[in-house]
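The data blocks that follow each hold one structure.
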Structure P
């Protein structure tokens, strides 16, 4: 079962993304294809080297251990009418954050939906950003310990220079062993961890790169729901990309003019620019003694301390295409150059910067895909579902000040008038004891001392009872606070959405590999709202 939560700025979303989701303002005008049918029609008659890209996909996915159904899906790309739905992510440690699994499952489900809708084959492809050199963003992930505290799992052996993650090997055996040990110590032993730890050990070895380990891990975790995985670092893929790299070099002025014009339009529409690039950027990288940005300087091009003419650069792309790669602005262009891309499902940041680059599709004579927001979800385990219900806590409250949530819950649970009521009780008892004492003294004045002692004892008992009540109040309040803190750390860990932080291994350790199939069955690939998924229907 699931509930839908409207996306808000409190969740970290930009104005242009929120307006795009709702169809407000000028946001939608920054995207080309208006729907799936238009995007499909735009691809008719376009030529792609399907045979070559299929061979690359088959080679890569066989190496990852892909299932027969995934390989059969890849084979269908040879057919001229087959289209692709894409998503992608960096090769994060142990699969990276949960959103990576959600993205992958969503495009598999979307591909089946679009196949039915268009009455033509659509296959899912996941772009592994193996050209990316941001090691510090991909080298870690988070799981929760038994107290629901987030624990950072990190492979700390950084390369000596910035190189693509496809070239970074887990060659520090001790470091790799340490992060695996920390995972096991944090997640502990359950009915499902033997399978999980065995998978981690098989996928993450000292012979594996960040990309190969990621590919193997994702393939096995997703099982029959795995999309085709594609790493652009493949030498054959670089050969295919060389003409586009050369076109990017040859159309620098037009490229910058289009981007600048689009950026001005976005700002005029009241939005911020997602990706800021300097005028000397060519929007290409070259991997020579580390991955470096290729810059332009007048009519020349600069790589590190080397300068070259346009003709020299074009010749170098011809001779060494494997050294070149796109930046964030030209990567979607390369994707549509290599594949017949029907749709690109992106997160908030991706959708925001795709608004900037849409004019480039026409510049390079490519059909623009239909850009859609990816599925987004938070998983609510049953113990936390009950806590939300019992205390009337809305998910949106967790994105704000958690202390305000706790104070509200405690105010409902423990009346603020409690102390006042105790004071009134003691005053009432004192009044009635004194009144009774006055009546009794008419019979025997010697009873005065006894009356005072009786009042003192009653007052002592009341004070003692009051202390016990407030001690219980305090104890119960702490229990409530602890439970809400735990809820917050699980559903909104590290002050962010769960999907951006927690690793799939946390859930697999608790519910087994079939948990992934449950996610596949319950998620809605086309839903724009945030899906709050509870596990009441899940059976281990």
Structure Q
């Protein structure tokens, strides 16, 4: 982003100064201009967990779940209607957000990490935190990490099985009194307060700057839907219903503290909802009228409101860039009365097309390569730059957050950094389009898809996730959809467009070769 963008909200005022004051004041004006240009914005990236495109009323007018704070954010910011995650599940998307790089370029070729997995992001790799540190930012991550970190294993090394989603450390295998290594504090974050995995997997322990706030002292038993939890070690200060509140309090406190400093800050705030377990704080139970999942959405909305209030209270709202989005689509799925839920349990059964579609009209669900798995809400609020109440149909990917933050802060990054990231910074001011050639999507089972203009090609004979048939990676026949005329991916037109399919396949082959 050019420096002049930061001045858009001040141009009228500056011109008045020039007209009114005598020539000697030009020196002062020049000083003011330089000062404004030097004031990089505070940046807050709020990443919801499994929140669907249709969970926000501003995106889905048929939704009965009240989301007043998110609606206000949409009214005051720029709403992207064609935003996508690079993956349809948690870990790979989070990797892409922080590094601007597709996660299938790492050891993680499918699925997600466990709470015990070793680190996925190499400490030499640039992240949004390490990049803004070059511009003298304070940095923090609060919330769900789910990108691996190296626990102190008593036998000296992390077992290979720890990458498995169902892995449970038993028999006192981990020394929680020792610091976790190669985590967020080694990736550019000054402060971290996290859980290592997802809220439904152990270890159930808070890690503050790499140290457990309390030592796990017993094993928590597994439970089924709606409060789906895996067996895992748990600490005495860890209460599942209170985790999102705890993270929110920490985030608000961090904003309060940073407002007192003269330095800009970056806060990566990774929420734990509405991902399972659907365990909203007690004051939210019953607030949605749509059972536990809906109540979790209400709590997420409240959390966003708390962040906004903290900015207002501290007088830093105007020059704070807030991004709200989700790591993938919702696990709630029902596109119509003639199409049953692809995954049935007692909570999903309560969601009928007549009252709520978490993934809006999009086909599929979390884990799938279809739109419902990776098309997500994406809202940017930045009062000094972004005109409120606007929408954008530009196609963007969450990996683009890396390049955008680098441009906005004028941080110099090399071509090797964020190789799969394209800046949308100038889109925020309405000055330019994003120069993204395509997006490569990835499903839980390792199925690829490429979005290129109006075309979306799926390199599989199935969803790559929960919708049946699941198919196999590179299993034929492939699928090609015209997203302008068939956004619900109902008609495979690959036979009628062989040249389009050939060109997209060649593109994917080249992208997969271009590993860094």
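No lab work stands behind these numbers, since they all come straight from the coordinates. This one's a predicted model, so the numbers in the text were calculated from it and none came from an experiment. Cβ atoms are built from the backbone, for glycine too; each structure is taken alone.
The table that follows gives values for the structure above.
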| read-out | value |
| --- | --- |
| Highest-scoring label, criterion being distance in nm of label points 7 Å out along Cα→Cβ at positions 281 and 401, among P, Q | P |
| Identity of the structure behind -16000 (criterion: helix-only ellipticity at 222 nm (-39500 (n - 2.57) for each DSSP H run of 4 or more, over all residues; to 500), calculated), options P, Q | P |
| Structure (P, Q) behind the derived value 30.8, 122 of Rg and Dmax of the Cα atoms in Å | P |
